[in-house]
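Heads up, there are several structures right after this.
Throughout, read-outs are computed from the coordinates displayed, never taken from laboratory work. Note that the structure is a prediction, hence the values are computed from the model and not measured. Cβ atoms are built from the backbone, for glycine too; each structure is taken alone.
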Structure P
Amino acid sequence: MKLKIITIDSLHAISADEWNALAGFENPFTQYEFLVALENNGAVGKEFGWLTHFFLAYNDNKLVGALPLYIKFNSYGEFVFDWAWADAYQQHGLRYYPKLVSSIPYTPATGGRILVADKSHYKKIADALIDAVISFAEKSQLSSFHCLFTNKQDTEYFKNHPQLMMRLGCQFHWRNNNYNSFEHYLEQLTSKKRKQIKRERRIVKEQTIEFEIVNGHEATEQQWDIYHRFYESTFERKSGMPTLSNNFFKEIARTMPDNIVLVLAKYQDEYVASAFNLKGTETLYGRHWGCSDEFDNLHFEACYYQGLEYCIDNGLKYFEPGAQGEHKIARGFMPTKTWSAHWIAHPQFSESIKNFLQHETDGMLDYIQELSGHSPFKE
């Protein structure tokens, strides 16, 4: 195998079939349709500081590997926080931005970053891609390369790479242990937690709130317009930036409709809240939530319990409801390790960050162990 590495500044440079042959359909965020919709609707580009610069590996003119990569001019939308690193660079009169980031923009979901169809050649293709990325970073005088929320195979590869350092994080994920109903799931919890969830769901029901779950085929233009207003309102309340346009959601509803799981809450015939999820072959990914009015426990119902019930009814094995949130433990989402890999160009800073990560990892392991002791499940 003689590999040739090239870069592209838009996913439109290749076909959906070529890309999806590498990415597969297990994870919706690495699919061509999702990534190209980000481009088509301005979610990546100069405005938000995500410049597309994907690396592709070819063997005899056949695409055999890829690394989704962005030149970043900030750390917004990454969810692996390196603001302190950037501040340290600035204090020493050095430039931290731009940097290179392999991640799904605005999406703290674990998935493949080194995309290879033929797994028997994974290491050779991965070596070629990462060597090319680091060489590009050095020649372009970029401060660093970061690969975020790596899946199991990528994590093991990066752990053994001599130039990369690993960073440990924590999210809260749910696992479906062959539950045949939501009630069957509740039976596995302690009496206290089971009563808490039943009470929270009962309160929502007593407020006469009804739910609809629709996919991309079923969702109407009006429903997307309403959902997007809720989506924007969440960012307005938190002083954030709603980077995903209404047209972005409508595009992926057309191009990957079976991956859409849109939860809509209705009160007195009016939509009052919504939770947006995407599903892969085994996993439901909770992404965005918004509401027009405050209702007791509606967030828990729309974002967690409706999703859990959907997973059980549709045979999905996992539910990743997004970043952070220790309150998720009481609802059965257990502490789960997440990983990212980092290359730092500056030798002294590389050594300092390496030491920092060793201490941070120790603290994170203690944190995960402590939280695991608060499991809501019966012994």
Structure Q
Amino acid sequence: MQSRVFLPSALNDGVATAFERETPPDLVVAFLPPGDALPAQLTSLVARWPTATLVGCEASTQFADGSLETGGCLQLHRFENPRSRVWVEAIEVDSALPTPVELVRLAARLRSCDACFVIADGLRFPIQAFLDSLRASLDPPLPPIAGGLASQSLPITAAGARVFWGAKLFPSACLLVGLHGVRMDVEIVRGWDPASPVFTVTAAAGNTVLEIDGEPATTWYRRYFTADGVLAPMPESAYRFPLIIDGPDPARHGLYRSMQSFDEERRTVTYWGDVLSGDQVRLGIGNGASLERAAAALEASAPAQSAVLYSCVGREAVLGEEAHREAAAVHRALRGIPLAGFFSFGEIGPTPRGGLAFYNQTAVLALLREEPA
């Protein structure tokens, strides 16, 4: 497999690149900024590569090799083995998840492939419920799966965080992108250390925590985020202190949760991912330097020909003006192989025990290599 990363602006002149002139790409993964110009941009890309599979999503900030971009990035893949191929399933959800019969069919298709990307709408698609249902239909071991949720600039004021397949932009969907003949190794990059004792969530509903150790969730947070009687700005101050789930369910151990809202009136805290009653939790601590160190210490478990990085927008908030350093550190650690990706509204990847999880405040790195002919 050969791969290259391009900026959309570099293709605007309509002249074929050296990579394209040799042979058109088989797979184009695109992460593009939200906006009114996106439909026309997708139509143009499909016209440029009519035989390629084009998939991707809206993203407010993208990675193009070691740099940070806001105008989009395109990763072109060309297969060298005639048996390598890609397929796409679009799961559109308005009010109900796929039926059990449909989930069984999707699970069978996943089991037949060598690897899979999951790219989901970051605001409207019920990704956690879908992953739970899909996981229940999949017998272990699972194929390597990695992905992320489409994103847009905060605060949310317009349409965005959607996925697309070809020229079609979906209002609420999740894409499964199955790969045959392509191996995937998935690395989970964290960079946070424990910063509090372990407590127990005693009341929760979905993404909202009502009580921790029997007291209101907001009261629990006040213990750590109050100075001279004044509460620090929330949720912004909590970005550097994600909630770490330590158990007792082994399948949830090591999940991180980033705060979405802090409701003083209801005395509840809502996160970008689910927190369950009975979860044992503690605060984590980190900063831009710790996140960069985690990325720089990355060691690929096997040689790769290309890579895709899904990193949480919460990490972007912590990194601030130094946000480009994480992608640059990953790119250097991988010795400069083509790298694409974006800051996401949530990450999808394996657990240490071989399960499948929805992450926050985490970077999920997919390393790809094609099987020889």
Structure R
Amino acid sequence: MTFKNILITGTGSYVPERVVKNEDFAVNQFFDVEGVAFAEPHAEISEKFRAITGIAERRYAADDQVCSDLATLAAQEAIKDANIDAETLDHIIVAHNFGDVPVGTVQTDMLPSIASKVKNKLEISNPKCIAYDVVFGCPGWIQGTIQARSYMQSGLAKRCLVIGAETLSRVIDKNDRDSMIYSDGAGATVMEISESDQPYGMLSTSMATYSNKEAYYLYRGPGYQKGSSPEISYMKMLGRKIYEFSLTHVPDAMQECLDKSGHTIDEVKKIFIHQANEKMDFEIVKRFYRLYKIRQAPQGIMPMSISKLGNSSVATIPTLYDRILKGTCLEKHDLHQGDLLLFASVGAGMNINCLAYRYQGGKQ
């Protein structure tokens, strides 16, 4: 029997050089939603922040870089890794949330689309290479891979480039404690069809959007410091509600995806989960295992990068996956042919998705 597999054949990432540590935020005065300054010294705020999120430092893009620049750098690496001619790409799908935001502003630029800008920067002349954006919150990169899979399964594409890129440092309120969570970066993957006598690559997916009561858990709002211009808005979030929402719904999405794959929980070797909040991620995975009557997740099941890279939204998962494959992640995780991997994310919308992937080994 021959299987038509949808595989990730090349990966790339771009992690900005500028390191911003928690103590660097000491120059910022933090206010609550009512505009009242927090009384705690920064050292105490920073200690509590790291205990909850796991973040010690994050990366910011250089002043002369925007989102499409980071996306292009990651894409170039993925294309080289896949050893393909960029002109043979059928689709370029770029997941982001704020587009290009020049330094010193909070104005987003998505005209033309980030994907079109990336295609231009890659100097791809083929008009049949279709470039478009996906705005799906932090799960955007997974959603892009799901769309690419659909194109390839239906015969509309043979080779796709899916990128997750963001410069969240450009849309944060420096007087909001939550600004310490966010970072910049980009991750990219080349996806192709390959035939074999065993099923590899993308096996199953699950998706959900909760927008009845939950749509504005992440939103744009004015700065917290009194006197801030009401005409300028920043990224804001209802942290407690997002935490509770994620713990309630993400494990269910992961279970649905795994069950659809036809595999069992004991076959899962790694879980690549959106690097949003270390404490939250560990609790999500623990609850996922408890759905199968397993009290503790296996040690080393969940690679993490958040302590050094922060939360770069759509870029966290493809960046982590690329760094694991290339041995540049702080943690060492080995992948072997046939390993069952889960990719899962949650974010603005509120959107959730999960992807089951059987690793094919070899170069990728």
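Tell me which structure, out of P, Q, R, gives -8500 once helix-only ellipticity at 222 nm (-39500 (n - 2.57) for each DSSP H run of 4 or more, over all residues; to 500) is calculated.
The read-out was computed on structure R.
With mean count of other Cβ atoms within 10 Å over residues 179-186 computed per structure, which member of P, Q, R shows the largest figure?
On the way: P: 14.4; Q: 19.8; R: 26.5.
The maximum falls on structure R.
Have a look at P, Q, R and say which one yields 2.0 for distance in nm of label points 7 Å out along Cα→Cβ at positions 27 and 347, as calculated. Intermediate values should be presented prior to the final figure.
Working: P: 3.4; Q: 2.0; R: 2.8.
So the calculation was done on Q.
Between P, Q, R, which one scores greatest on mean count of other Cβ atoms within 10 Å over residues 115-122? It would help to have the intermediate numbers written out before the result.
On the way: P: 16.0; Q: 25.9; R: 21.4.
Between P, Q, R, the highest calculated value is found for Q.
Any idea which of P, Q, R comes out highest on distance in nm of label points 7 Å out along Cα→Cβ at positions 11 and 243?
Values: P: 1.4; Q: 4.1; R: 3.0.
Evaluating distance in nm of label points 7 Å out along Cα→Cβ at positions 11 and 243 on every structure, the highest lands on Q.
Given 4.9 as the derived value for distance in nm of label points 7 Å out along Cα→Cβ at positions 43 and 195, which of the supplied structures P, Q, R does it correspond to? The partial results should precede the final answer.
Working: P: 4.3; Q: 4.9; R: 6.7.
Going through each structure in turn, the value belongs to Q.
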